[in-house]
Every structure is written in structure tokens, then in C-alpha cells.
Structure I
Amino acid sequence: MKLSEIITNPVRMKIMQFIQMNGESTTRQICEALPDVPAPTLYRHINYLLKEEVLVVKAERKVRGSLERLLALNEDKVSENADIADTAYQFLMTLYGSFQRYSEQENADPVADMLSLRTYMLTLTDESCAHCLQEIREVLRKYAEPEKGGKSRSLSVISAPVSDAEK
């Protein structure tokens, strides 16, 4: 199955984003980080991602009689299967679907919910861009743990070259 078809599901996208941001994670850590998704649903999608070889098991250990798996993205599978335009389209359509569902809510309040849409055009060397993206990942890791009483929010960062027509 094409990666773009696999990630069209918002739960699978959340799982992959969490693991990508953390490098590797256990199922328990994913459940704690995504409290708005029922555990059985997460387990089903994690198993699907394992079956499709998008996730790999890096290590296993016994914890109180059950097997705990340390999961990571299968970078080879993700990069080999990536039709960049198709994957970007699916990613953006998933975001669009989230915005659509949000806007259809009677109590949607973009100001109170801190809805933000921004594009920043940067002119950087490849080295500076890599450093910038690394710093963004480090900042996001600081806030990755769910806060008691917190509200789930989605934050997407897209880094892409600008075509000559867009300059």
C-alpha cells in the first residue's frame, strides 16, 4: 500500500508524528501523549502500521508480564515509498479535514482556541535550515508531554523549497 494511503487516517498520522518527533516510543508513551484517542484504537492503528512496515520494533522487554515494544519509523520504507507530491497532498488534505471538522462545530472559537495559520519565508543555507529545523524539534519536544488539564492541539511544520515562480 502507498504511504499516502496509509497516512490519510488522522490517528495513524498522529502516531507517526509523535514517533517522528521522539525518535522512538513505546505504545504506552503514545497512549499517554494522545489521551483523546481510545487505547484500543491506538493499538489497532499501531498494529496496522507495523503490518505495513511503516513502524518497526527496535526492542522488546517484559514489563509486569506483558511485552513492551520500542517502536520507531521505518525510514527506509517511508523514504522509498514516498511520492512527494502525493504524500504532501494527503498530508494537507488531512489538515484540511481537521480544519473543516473544527469549523463545523457550533462552539468553534478560533481566537479562544488559538487557531494560527502562518507562513514564514526564510532564506537560509542548507546548514542553517537543518539547524533551524533541529531547534524547532527540540522546542516541540519540551512540550510533547501532555499537561494535566491541557487541551490537545495540532501543530504542523512544513519545510519546502520555494520555486522560482514563487519568489
Structure II
Amino acid sequence: MTEFLIMSENIFPDWQIDEKRYIDIAKKILKFYLLQDEVYNLCCLKNFEFDTVSFDFVYCNSEKTHEINKEYRNKDYPADIITFAIFADSDEKFVFDGEINLGEVIIALDKVIEEAEKKGTTKEHELAFLISHGILHLLGFDHQTEEDYNFIMDLQNKALEYVKI
């Protein structure tokens, strides 16, 4: 059985999220994704042997994602989510001592709150939605085409149903 090692850090002072709860949600979402043949067969983990999958969440504000976007992605705007898919994007994938480090997901919690208000949903639901989105990016999925976007949105909705959010 694969172990999921997920770390998180919240540097956004205006919403002290229950980090343990969202780590548990992320683990359930990742488990759900890996049980889906259409995900596992297309993701970056296929054909690798591993015991542990690890990645990190950083919760911050949109000022921080703006800085990161400018510095690392040459994009001059704040983002609700930024993913650094270390394993998926690497040409030299490696498994160290049975562990695959997928990378890091950075989420702007002020954007989560703003988007939840816009959509008429809860900030908790919107955060889980972005967590599910970030995990798909870490697994190597992107949404450059409408078909890819619809595939990802469908998976995210199914994952949120699976975790009862």
C-alpha cells in the first residue's frame, strides 16, 4: 500500500485553515485519482515502483503568488494556484529510497475566498476544488485544450463527490 506524505504551511494570517483536515482531503483525492485507470495510465507515476508519494502545500496570499508568477513563470499577475510539478516536469525522473516527490502546490487563500463568494459556494469547497486541481497538475495533467480542461473538471467534480465535499 502506498503511503502519502503531504506537508503544508499556512503563511496567510486571515484564514487559519485546519491543515490536518485538508491534508486528509488531499490524501483521499490522490487515492481516488490513482484508482482511476484513465488517470493512472496517463499520469507521471505509471511505470515507476514506489512506496511513498510526497508533495507540499503552501497557503499564502495573492501578493505572494504574484511574486512567484513574475519570478518563476514570467507572468505579471496574481494566481489562485501555482504548481511546481517537479516529478512530472523533470526529464530525469528519480525515485529516492522508494519515494517520489511530486512537487509543490501554492494556493492564494484570499483568491479562494474571493472565488467562493463569486461562485456562491463555501471557501472550504473552493479550497478543496483547488487542492484537487493542484494534485492533477502534480500528476502531470494540464488543460491547454478544451478537451483536457473538460477532462480535468470532470475528474475534480468526481473527486470532490468521492470525499463528500
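For structures I, II, which has the highest computed value of distance in nm of label points 7 Å out along Cα→Cβ at positions 5 and 109?
Structure I gives the largest value of distance in nm of label points 7 Å out along Cα→Cβ at positions 5 and 109 among I, II.
Identify which of structures I, II gives the largest calculated value of Rg/Rh (Cα atoms, Kirkwood Rh).
The structure with the largest value is I.
Readers should treat all values here as calculations from the given coordinates under stated rules, not as data from a laboratory. Bear in mind that the values here come from a model prediction, so they are computed numbers and not experimental data. Cβ atoms are built from the backbone, for glycine too; each structure is taken alone.
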